[in-house]
1. Taking Cα Rg over 2.2 N^0.38 Å, for residues 46-101 alone from the coordinates of each of 1, 2, which one would give 1.32?
2. With Rg/Rh (Cα atoms, Kirkwood Rh) computed per structure, which member of 1, 2 shows the largest figure?
3. Where does the value 3.3 come from, among 1, 2, when distance in nm of label points 7 Å out along Cα→Cβ at positions 94 and 110 is the thing being computed?
4. Where is mean count of other Cβ atoms within 10 Å over residues 30-37 largest, in which of 1, 2?
5. Say we calculate Cα Rg over 2.2 N^0.38 Å, for residues 22-77 alone for every structure; which of 1, 2 gives the highest result?
6. Just checking, which of 1, 2 has the largest value of mean count of other Cβ atoms within 10 Å over residues 54-61?
7. Looking at structures 1, 2, which one was relative contact order in percent (Cα under 8 Å, 6 or more apart) calculated from, given that it came out as 23?
8. Of the structures labelled 1, 2, which one yields -10000 when helix-only ellipticity at 222 nm (-39500 (n - 2.57) for each DSSP H run of 4 or more, over all residues; to 500) is computed from its coordinates?
Structure 1
Amino acid sequence: MTDRQLVIVAALTLLVGVGAGAFGAHGLKRMITPDMLPIWQTAVLYQLVHALGMLAIALMGARMGSPLLSLSGSIMFAGILVFSGSLYVLVLTGTKWLGAITPLGGAAFLIAWAMVAVAAYRATP
């Protein structure tokens, strides 16, 4: 993903995250059991934090020009889709087996952040 594409995807992911947060705070409470609301909130939090991370990666990529950063942004987006997406579907449908794939999204986050660290370490000052 190019830096420009990463900014666009990050901005749209933030837009959806804000909408999901608002939906959780205002509309979802009446539709789900109270124990499911913190799961929704966790999905929103990780989506927003990692979408901001994607913006930061795009800015660093423009400065450092590292292909590793570009790849890390894509992996971070995949992490959002798997981690937050599986939690959203779990809350909305009650499909419990999705909890088994949520950690794969978390692993994608860890890999992406490790790649950012390596890219920054390798960058010439």
Structure 2
Amino acid sequence: MAQHNELGKKGEQLAADFLVENNYHILERNYRFDRAEVDIIAKKDDILAIIEVKTRSSLDFGNPQDFVKPKQIKNLVKAVDEYIIENDLDVEVRFDIIAIVKENKNYNIEHLENAFYHF
């Protein structure tokens, strides 16, 4: 597996662990619909949190959260709409980003709640 893919997988696992530690219940990982993949769908209280995980090995090219682009957001919204219909849910939806930066052997995790809004 390519090194960047390994870093991405590691980041998604760290994000899932972080969410569980913070009382989220993981419902789905890598949920796919059409051309979109939702990294993590989790629930906390009455909120369905849609979490995009961005992991970087450095900040040389910017913050991880800066790499969530409008087209990706549009695809995520379509996928989440399908997930909600498919599972007949009536919940508040929130879009979050978990930004992870590897520094030496440590990982810094930042959870950005309501990171973007669907239109």
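Taken together, the values in this text are just the output of simple stated rules run on the coordinates, not laboratory data. Fair warning: this is a prediction, and the values are worked out from it, not measured in the lab. Cβ atoms are built from the backbone, for glycine too; each structure is taken alone.
1. Working: 1: 1.38; 2: 1.32.
Clearly, the read-out refers to 2.
2. Numbers: 1: 1.05; 2: 0.96.
Result for Rg/Rh (Cα atoms, Kirkwood Rh) over 1, 2: largest is 1.
3. Values: 1: 3.3; 2: 1.8.
This value belongs to structure 1.
4. Values: 1: 10.8; 2: 13.4.
Top value of mean count of other Cβ atoms within 10 Å over residues 30-37, among 1, 2, belongs to structure 2.
5. On the way: 1: 1.57; 2: 1.26.
Checked 1, 2; max of Cα Rg over 2.2 N^0.38 Å, for residues 22-77 alone sits with 1.
6. Max of mean count of other Cβ atoms within 10 Å over residues 54-61: 1.
7. Values: 1: 28; 2: 23.
It was calculated from structure 2.
8. Working: 1: -28500; 2: -10000.
Answer for the origin of the read-out: 2.
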